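Each structure below is given as structure tokens.
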Structure 1
Amino acid sequence: MGLRRALREGVIVVNALLVVGGALALLLFAYLLFALLFPERLS
């Protein structure tokens, strides 16, 4: 069981999750901003 390799793979997984989470947060923020600016289009 290579501890160093496991740590490296864990860091890669955490980085991927952060990137995906950040992208989802940006999409959600953009959608909320759009809903606040143009509420009549989302009827």
Structure 2
Amino acid sequence: MPDQAADNPWLKMALNNAWANATLYGALTELPDQAFTARRPGF
């Protein structure tokens, strides 16, 4: 069975987005609550 993601650029982007979200959310779960409430300067 050929790799469907290689044949469909939209599927390839969706799979990459799912991987990126899982990576980000995994990293965020390891942060303490203080990391979210810490004061930071604006841009």
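Odds and ends about this structure:
- Label whose coordinates, when helix-only ellipticity at 222 nm (-39500 (n - 2.57) for each DSSP H run of 4 or more, over all residues; to 500) is calculated, return -30000 (choices 1, 2): 1
- Which of 1, 2 yields 3.5 [mean projected area of the Cα convex hull in nm², calculated]: 1
All of the numbers you see were taken from the coordinates with simple rules; none came from a lab. What you see is a predicted model, and the numbers here were worked out from it, not measured in a lab.
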